[in-house]
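Next come the structures, one after another.
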Structure 1
Amino acid sequence: MKLNNKIASLLDNMEAFKGEIPQQYWDVYLELSALIRVQLYKFEQIKTKEIQLFNQKAKTIDIDVIKIKNK
């Protein structure tokens, strides 16, 4: 949520510029984009691997599994 708010705020500020956007804004954008990619990668790992492992263990001890909702 914090990264989302930061990038949204940055994009709002960039859109407010008339003319060329200063380089430091692009630098921050690239930094935030990299951080977001890391979080998306971690989320994908949880979705594809961690939940599957949990569900396998859950079945062995007879508890509810986690279901992923498809878009």
Structure 2
Amino acid sequence: MKRFNDIRHSLNENKKMNISGVKVEIVKDKNKFKVMVDGSLLDRYPTEKQAIKMAKEFIKQYKG
């Protein structure tokens, strides 16, 4: 039987991924999506799709 905290954490809308070896986390914060690159806040975006796209673009520009 799952406890309430287990269910709540499973519904959490955080996405963790590696893009070109860089840790990226997309965190839903109220009605915006925060992009965290290596633990630092990049920016907030209105949609998850735009947040992922901008994270990829940032890393592409950063890596050169």
Structure 3
Amino acid sequence: MSAIETKLQPQPTCPYCGHCHDSAFEWDFGPCLDGDTTHDCDDCGKEFEVERVVTTEYTTKKMLERAK
């Protein structure tokens, strides 16, 4: 059996059975964007810890010159 990858995944992955949870946006991680919580796996039922890590990136562009 291969190891289950659980670090920095696009969806929380159960570390016991590998089930990917697609409803994490509904989970309460606290008042900030980043946060921690626990969750019972929807597939195997075991409780695991979840850490949400939010990355913010910015893009800037030059303004188009307006005709005078």
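Data overview
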quantity	calculated
With semi-axes √(5λ) of the Cα gyration tensor in Å derived as 40, 11, 8, matching label from 1, 2, 3	1
Answer label among 1, 2, 3 for the case where helix-only ellipticity at 222 nm (-39500 (n - 2.57) for each DSSP H run of 4 or more, over all residues; to 500), calculated from the coordinates, equals -11000	2
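All of the numbers you see were taken from the coordinates with simple rules; none came from a lab. Because the structure is a prediction, the values reported are computed rather than measured.
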